[in-house]
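Structures incoming, each one as structure tokens.
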Structure I
Amino acid sequence: MIVCGVELTGSDAVVCLLNLDRGQFSLPECKVRKLSLSKNHTGEDLKQFQNAFAQLMGEYEVTRVAIKERMPKGKFAGGAISFKLEAAIQLIDAIELEVRLLPPALIKSTLAANPLPIAFAETGLKAFQETAFTAAYVGHMAK
């Protein structure tokens with residue numbers, strides 16, 4: 001099963017694919033590391049972002065999307081645009097795509113119970129993908 005981990009920052013969705021097959025994790029080669037919403041943020045722009053994200057998920061046969069949840073208020077609150085991106089992803093009309101938000105407490109408890117099997121530095125991913133990688137791993141491990 002392939003899970004796409006997502007971190008939403010500003011008008012970008014940073015992605016990382018993680019496959020679990022017979023107890024072994026692998027990182028499928030993905031041509032996209034980040035999808036961005038154009039600067040206008042119109043309804044048409046959101047639809048284009050949604051379609052591009054859905055096409056990417058279909059192309060790699062992703063069955064679950066795990067999004068690191070952002071706080072709605074406070075010091076670490078997410079921006080308005082990132083909540084639009086989250087909604088666009090959640091509203092993708094694909095029966096076989098499960099979208100799940102991962103609260104920080106769930107990420108922390110899952111990693112405590114199931115530490116990452118490999119150091120992030122050894123994955124070959126870009127540094128900005130670390131949170132998306134962690135979200136994908138937790139997306140596999142969290143019940």
Structure II
Amino acid sequence: MPTRTARTAWNGGLADGSGQVELSSSKVGTFDVSFPKRAADDAGGTTSPEELIAAAHTSCYAMQLSALIGEAGGTPQSLEVTADVTLEPDPAGGFRISAIALTVRGEVEGLDAAGFAKAAEDAKATCPVSKALAGVDEMTLDAALES
């Protein structure tokens with residue numbers, strides 16, 4: 001399996017500095033980052049490690065869930081996955097990711113709501129990004145079929 005690479009070039013201190021994250025392997029883009037915008041309610045056109053984690057988690061989860069739906073005898077028509085990744089001060093110092101809330105809505109043929117819920121929970125437990133984020137205090141899932 002391949003190894004993927006990203007790179008960040010940072011200039012300045014935490015409060016006054018900024019950087020650019022480059023998706024090196026895919027070459028699909030370079031994105032601005034800064035701590036003040038990372039910690040603000042409005043990101044102001046910059047991304048953050050938390051947003052990039054959310055993107056990684058939703059795409060990995062969607063792939064894993066589609067595989068598990070197929071293994072359970074269903075056919076995924078569409079899956080929409082969102083992840084809310086929460087950054088907060090760490091009582092031990094610095095910051096931490098304290099919670100990730102996954103939400104999935106799916107249109108699936110051949111599975112009832114219980115079968116979909118089981119596949120959704122199994123995907124949360126087995127997608128590689130979920131495994132990598134196992135140190136997050138709270139990871140929740142809200143899964144539902146849409147008609």
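Just so you know, all these numbers are worked out from the coordinates, no wet-lab data involved. Here the structure is a predicted model, which means the values were calculated and not measured. Cβ atoms are built from the backbone, for glycine too; each structure is taken alone.
Comparing distance in nm of label points 7 Å out along Cα→Cβ at positions 10 and 130 across structures I, II, the highest figure is found for II. Computing relative contact order in percent (Cα under 8 Å, 6 or more apart) across structures I, II gives 18 for structure II.
Can you tell which of I, II yields 0.65 when FRET efficiency 1/(1 + (r/R0)^6) of positions 2 and 114 (r between Cβ atoms, R0 = 41 Å, to 0.05) is derived from it? Attributed to the structure labelled II. Distance in nm of label points 7 Å out along Cα→Cβ at positions 42 and 82 computed as 2.7: which structure among I, II? This figure was derived from I.
Suppose distance in nm of label points 7 Å out along Cα→Cβ at positions 74 and 98 works out to 2.7; of I, II, which structure was it derived from? Numbers along the way, then the final one.
Values: I: 2.7; II: 3.3.
Computing distance in nm of label points 7 Å out along Cα→Cβ at positions 74 and 98 on every structure in I, II gives 2.7 only for I.
A value of -0.31, -1.04, -1.40, -1.51 for log10 I(q)/I(0) by the Debye sum over Cα atoms at q = 0.10, 0.18, 0.21, 0.22 Å⁻¹, calculated from one of I, II, originates in structure I. Looking across I, II, the calculation of FRET efficiency 1/(1 + (r/R0)^6) of positions 18 and 66 (r between Cβ atoms, R0 = 25 Å, to 0.05) that yields 1.00 traces back to I.
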